[in-house]
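Pasting the structures in now, so scroll down.
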Structure P
Amino acid sequence: MKKLLSVLTIALLFSCHNQAQVNPKQQAVIDAEPVTVPLKDGKAKAYFASGCFWCVEAIFESVKGVDESISGYSGGFSKNPTYEASNTGKTGHAEAVEIIYDPEIISFKELVDVYFGSQIPTQVNGQGPDHGSQYRSIIFYQNNEQKKIIEDKKAALAKELDAVIAAEVYPFQKFWIAEDYHQNYERLHPNQGYIQGVSIPRLNKFKAKFPELLKSDLKH
């Protein structure tokens, strides 16, 4: 079962609205030069953090052009993070996903639309019932073109909602794959309580909102 609450001080530690409190090691991650992941067999990779990775993995795997979504950790300063360590908020990492996709079918810009369209964009340090810096929203960019796409979308959404958008924008550095039992969790454990109460409703809400982006076998 996912941890639904965490200590408020941990939740505030890495908030983009509390930059004065950011750990110097975390600031170094934010200020780093982005790492570009090259195409492999014509497929690209993108990285997002948007709350529980069980939920986010399932959402992106429902999208046309996405071959695979892998759960893991990114955005922090420690090496080889684990689920238990990241949940303390002390590693700087957020639960994240690695998206392997075909850029001939779906663009990075559309993936950013999926990202913002499948979350509560104004929620700081969490999504839904999950709270803490490990659940904060981060979009990772690999080059200036991606950074501009993200910042333009974030600005437009802020104007549309007349609100501050919580997602942080980080240069991509490293993605650490999560433990095996986290992979494909929603698909393998459809009757688990958190999956029934949080993950599946979040996925269904996304599917209803973006039917044109779904894989053909998932359209109703």
Structure Q
Amino acid sequence: MSASLEEKKQRLLDILRSDGIHDENVLAAIGDVEREKFIPDYLRQQAYENAALPIASGQTISQPYIVAYMTQELQVDDRMKVLEVGTGSGYQGAVLSKLCRRLFTIERHLPLMQKADTLFKEMGLRNITTLFGDGMKGWPEQAPFDRIMVTAASDRVPEKLLDQLKEDGGIMVIPIGEQEQTQHIYRITRQGDDFETEILLPVKFVPLLGGIVHDS
């Protein structure tokens, strides 16, 4: 008999723990979100494999380890207002929403944004607000943000996003690097006009692009 999705999820959580995900709140959020809802039906049985999977608009849903790792490094708590740049499937946003007070998430692909917004409503995730727009511009009307997570790789840190970080201890987690080169997750902490940068983990992400796309 093949393992149920719930059994596969429990195995995935065990893998995440063994790979260094130690924040129990992050693990609980991963356990609470049904990843199968965010992927195409034909991939349903692969929902809890520790692997990135294709979604619409030429994008991917990130590997669960990367979702857990970036969330852990963002250091989110339930008092915080968080900006996510790149809604994608909505999975990362759903995980963040379990940990923060309010999540604002931007997606440049209209079909992805619409599908994720529908899923959030169906799942009762009422602390998420979506925007169809250019994530590189951030969301100045809602700034400052306690935390910013960027889910696509930029060749440099977007200045407009840095400007929207809370001055007293705001943190951004973002993949940085050219598509042909090794990228790394950066954690940037703001104190006033000073920004402390830590280089964390080598990764491979789709590129962070400007503009908006109405069709998939």
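Coordinate-derived values only; no laboratory data. Note that this is a predicted model, so its numbers are computed, not measured. Cβ atoms are built from the backbone, for glycine too; each structure is taken alone.
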Comparing relative contact order in percent (Cα under 8 Å, 6 or more apart) across structures P, Q, the largest value goes to P
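Determine which structure produced the value 26.8 for mean count of other Cβ atoms within 10 Å over residues 83-90, calculated from the coordinates; the candidates are P, Q.
Numbers: P: 17.5; Q: 26.8.
Derived from the structure labelled Q.
For semi-axes √(5λ) of the Cα gyration tensor in Å, for residues 147-202 alone, the calculated result is 20, 11, 9, so let me know which of P, Q that is. Don't jump to the answer; show the numbers that get you there.
On the way: P: 31, 19, 8; Q: 20, 11, 9.
Here the read-out was taken from Q.
Can you spot which of P, Q the value 3.4 was calculated from, given it is distance in nm of label points 7 Å out along Cα→Cβ at positions 123 and 155?
Details: P: 2.8; Q: 3.4.
The read-out was computed on structure Q.
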